[in-house]
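Listed next: structures, encoded as structure tokens.
Values quoted throughout were computed directly from the atomic coordinates according to the rules given, and no laboratory measurement underlies them. This is a predicted model, so every value here is computed, not measured. Cβ atoms are built from the backbone, for glycine too; each structure is taken alone.
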Structure I
Amino acid sequence: MKILIIGGAGYVGTSLIPQLLDKGYNVRVFDNLIYGGDQLMPFFKNKKFEFQRGDIRNLSDIKNAVKGQDAIILLAAIVGYPACRKDSKLAEEVNIGGTKNIISATSKNQLILFASTGSNYGAVEDVCTEESALNPLSLYGQTKTIAEKLLMDRRKVIIHRFATGFGVSPRLRLDLLINDFAYKAFTEGYLVVYEKHFKRTFIHVRDMGRAFLFGLKNASEMQNNVFNVGSETMNCSKEDICEMLKKKMNLYVHYAEVRKDADKRNYEVSYKKINSLGYETTITVEEGIDELISAFKAFDTKKPYSNV
């Protein structure tokens, strides 16, 4: 089976590639390498790996990339409200315009697996299910919600609304909450945290990759549907994360009444829908934090790992 990963050189993609190759899939990565390509180097030794450089905003690039592919995993996006706020025009061109190009370039029998987000829910008081009303408050959530609708209208698609990612990947990100907190705790010894009671759910980046493998294997049951992807055991507040970090290192935390989350991410999420099909996460928050701390001891802490 031939799999195209659009945006495959990023945080999730570089963790997903080896999982697909290990299962015997042929993997083509399409990416504009905005964050560089060094992280892809280990994969070129595998004869089932292929790379194409291009831009999701360019329809001719996309048409060439999707040729002969059985399934397309769409990861390419301007991710997070800070990055979208920094360049709103680019965010709309990539997150919405790029999705339109994918729809235009693919045939009806090519499966699309889409990486979406819990930010689409906005401010919610109850536990979020896939039937909860979408009320995105940031440009990031708004663009991903529009992209979801475009894809669902196309059909033969699986929408993955992921919890907040964390953990080590070949293309590391330090602008994700747990990764950011762990990095600052490790390098500075203190954290300033706002909205400490705000709660959200988390998922390790390798478990995000496993969710796509699960979707490929169970496409007949999952296609044309939306799934929250994460674990109810990892519904954590910011304060919960800080307490985990304090157990592992000498850390001072100041809880401040400053700043606000534009996405208003303060909710618990139900994952019963995908769990009922057999998908479960495998890596806990605490295990991910241990992994991050070990990694921080090894890499150049001056190198920027952020999407902003």
Structure II
Amino acid sequence: MRPNLHIPDGFLAPEVSIALWVATAVVIGIALRRIAMERTNAPARTVLMGIAGAFIFAAQMFNFPVAAGTSGHLLGGVLAGVLLGPWAGSIVMATVIGIQALLFQDGGLLVLGANIFNMGVIGTLAGSLVARGTSAALGGSQWSEIIGVGFAAWLSVMAAAGFTTLQLGISGTTDIGIGLPAMLGTHALIGVGEALITVGAIGFISASAPDILSARTSERGASAPRRIALGSVIALITVSLAALFASASPDGLERVAEDLGFLDQGQGPAFELLPDYTIPGLDGTASTILAGAVGVAVVVVILLLLGRVAARRRSA
């Protein structure tokens, strides 16, 4: 299993990568300040950030088949935005994608800003607005909320694919007129999977743990340790299923890069820690499961620390 999910170094020109690093840093800086200023139940929100990050990290490891020889995976931006709000959701997505690049060499370091912007910022900020706007336009009923979330999730994948293609075109990696139809056509199917997973996750939470959806404002519900333990177990189950059943086919970007002839422009990582979601020296499914468990733990710890830092800044 080689679940390489994100843009590698070499696909984007350095100036494009740097510009997106700057844009992403500005957004994340604003997000950190906003969550520090929000009048919410900060401890509950912090716990929920950790749980959401753990699940999104694990779910992104699960590549699902969408067409012959092509797979897709969850982005999770809309899911994070719906659960946490756009600003805290952006922090979660930036953390997940950053850990994937630094710990698992999934996505390049120079293009990390682009990966966070395309998969995280677009989904959490724009996706949250689209979900709310669609629901309101359809009357605000429970079904309209489901439709709004599903449509926003699908659109977030299409937007990410479109922005990625524009960045590839500006970088001279591919022709936008050729790359855009290829990327959008492939990711239209992946977006359906994104919508189904997002709606399913929200529905599962609503039915099994509705207190989680009110965790940002309510003191009610399960204790923090219980929430973290339950969320971690669900994430570890997801990692195990991904290691056993995830599609080995290339994802949408990799398939398009291969078809259009720019796959070889991708550069390998400068260092390796847990490459390809494996433990060095350990082979097979157990290696992927253990590496995924390490990733889940790191994501949870970092998000809990970030949430506490934000809470302290608010009380200072």
Kindly point out which one of I, II the value 2.7 was derived from, the read-out being distance in nm of label points 7 Å out along Cα→Cβ at positions 172 and 196.
I
Ranked by relative contact order in percent (Cα under 8 Å, 6 or more apart), the structure on top of I, II with the greatest value is II
Among I, II, structure where helix-only ellipticity at 222 nm (-39500 (n - 2.57) for each DSSP H run of 4 or more, over all residues; to 500) as derived comes to -23000:
II
Please state which of the structures I, II yields 10, 25, 28, 26, 10, 1 when P(r) over Cα pairs in 10 Å bins from 0, in percent, for residues 156-291 alone is computed from it.
II
